[in-house]
Every structure is written in structure tokens, then in C-alpha cells.
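Pasting the structures in now, so scroll down.
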Structure P
Amino acid sequence: GWGKPVWGPNVHEFRQRFDPAETKGEGTRRLKNLYFLYLIELRALSKVAPYFERTFINLYTGNTQEDSTTKELLLQILNET
């Protein structure tokens, strides 16, 4: 509906996109491709983390008060990879 969006598991959507019966056998391949893409992005994030850890690298959000907070949050995410 037009109400507030609800985030959470959507079994119907998952089956529609990945169930072999619903996708004419393509579901397994799609999941493998999705996982492969995830691994590539995770590797890229782990490689770029040292760049953002440098003290002279600043992020410019347009709000000077949020710049350092944004960098701290980004580094937390990157250090979890």
C-alpha cells in the first residue's frame, strides 16, 4: 500500500527471484553471481580502507559538523570487512 514502508524478509520476493522452479532453473546461478559480486565489493572495500584512515583525508558532506562523524562511521564500516 501507500503506508509506511516495512523492511524485513520477503519470502515471496526471494522465491520469485531465486527459486529454480520460479526462474526456470536460473535461481541458483543468480545466487552464485550475487555472492561473487558481494565478494568483489568486500575486497574492494578492504583495499580502500587504508586510504581513508589517513589523517589528511577529509570527507565533505556539506555540513562541517557531520564531516568527522561521517568519516568515523565510514571507517567503522571499512574496518569490519
Structure Q
Amino acid sequence: MLGFANAAGGSIPPVFIFPRVHFKEHMLENGPTGALGLANVSGWITEDCFLKALKHFVHFVKPSADSPALIVLDNQNAYNH
């Protein structure tokens, strides 16, 4: 899951990455309104999933030259051994 929140306590709908080949809409049934569902066989984020998550962020935050947004990543590092 990817969550986006700001210092004022606001947030946008999360991004869920399911360990599946294909995402199915029913996977988000009863989930948060506006959440984005993605799938990857491993369940880990990929470049493609990250790009879709960034587009999700832009859709909700609507950054502009007059109202920029900064994303701070936590540098989480995990390996599947």
C-alpha cells in the first residue's frame, strides 16, 4: 500500500498493490473511495506501478507552478530472499 499525506493531516486515497497477475475491481470492494488498485505478481511496487501511483497523486493533488507539491519518499528497502 502507498499512502500520501501532508503535514496538515490531509490525505488522498491510497494505492493498493495486490500480489496478482491482473487487478480486478472487486479487490477494492468496500475499500476507500477513490483508491487505486494495481497488481504485480510479487506484490511489490514496480516502475510501472510507481508511475501509475504518481499519476494518481497528480490527479488528486493537482500541483501547478503556483501551487507546487513535494513528495518525500521513505527510502524503504526490502529484498525477497
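Just so it is clear, none of the values below were taken in a lab; they were calculated from the coordinates. Treat the numbers as computed from the prediction; the structure is a model and nothing was measured. Cβ atoms are built from the backbone, for glycine too; each structure is taken alone.
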Computing distance in nm of label points 7 Å out along Cα→Cβ at positions 8 and 56 for each of P, Q, which one ends up highest?
P
When P, Q are compared on relative contact order in percent (Cα under 8 Å, 6 or more apart), the highest value belongs to Q
Matching 19.0, 53 (Rg and Dmax of the Cα atoms in Å, computed) against labels P, Q points to structure P
Which of the displayed structures (P, Q) returns the greatest value of distance in nm of label points 7 Å out along Cα→Cβ at positions 24 and 64 on calculation?
P
helix-only ellipticity at 222 nm (-39500 (n - 2.57) for each DSSP H run of 4 or more, over all residues; to 500) gets -21000 when computed on, of labels P, Q, structure P
From the coordinates of one of P, Q, FRET efficiency 1/(1 + (r/R0)^6) of positions 16 and 72 (r between Cβ atoms, R0 = 35 Å, to 0.05) came out at 0.95; that one is structure Q
